[in-house]
Structure 1
Amino acid sequence: MKYNIKGICKIYHKEEGWGWISIDGEDDVWVHFSSIQMDGFKSLIKGEAVLFDLEENSSLKEQSRRAVNFKKLVNKFN
């Protein structure tokens, strides 16, 4: 497992609760709403900056690289 990876939400299917995160120079990472650490309705928006741990499991095909312990990065100056 890799820790504290920064990425950008590439796409998120709000109705289905899953999406993909882009990381510079690496393959995209799959994310499920259950891994998002926040109160209320858990969702992402395309282009949001995020921080997560990367779990890799080669026995899973499309979801072999999965984001866990997922947090949105908030700009404190807004």
Structure 2
Amino acid sequence: MPRTVAINDAGLRIGEDHQNAKYTNGEIEMVLSLRDDGKSYGEIGRLVEMPKSTVRDIIKGRRRCQYPANFKKIKE
């Protein structure tokens, strides 16, 4: 059954649809929300069970910083 995935300008999968993604879009939103609430990288990492360096990279825009340019259907 085909499913719809998010792609960037180059046509590559992004976000939780990327084949190597370890975290869901919901977990990324939780990290950003906790940071907005004033939590430190270490506190966020413990709460969402994620390395502090990954939390930092998400917040600084080094990871998961692309927005979908389009969507496409793929076969699983």
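Computed from the coordinates by the stated procedures, all read-outs in this text should not be read as laboratory data. No experiment lies behind these values; they were computed from the predicted model shown.
Out of 1, 2, which structure matches 49 when relative contact order in percent (Cα under 8 Å, 6 or more apart) is calculated?
2
Which structure, out of 1, 2, was helix-only ellipticity at 222 nm (-39500 (n - 2.57) for each DSSP H run of 4 or more, over all residues; to 500) derived from, given a value of -11000?
Traced to structure 2.
A value of 0.95 was computed for Rg/Rh (Cα atoms, Kirkwood Rh); which of 1, 2 is the source structure? Display every interim value, and only then the final one.
Details: 1: 0.95; 2: 1.04.
Checking each candidate, the match is 1.
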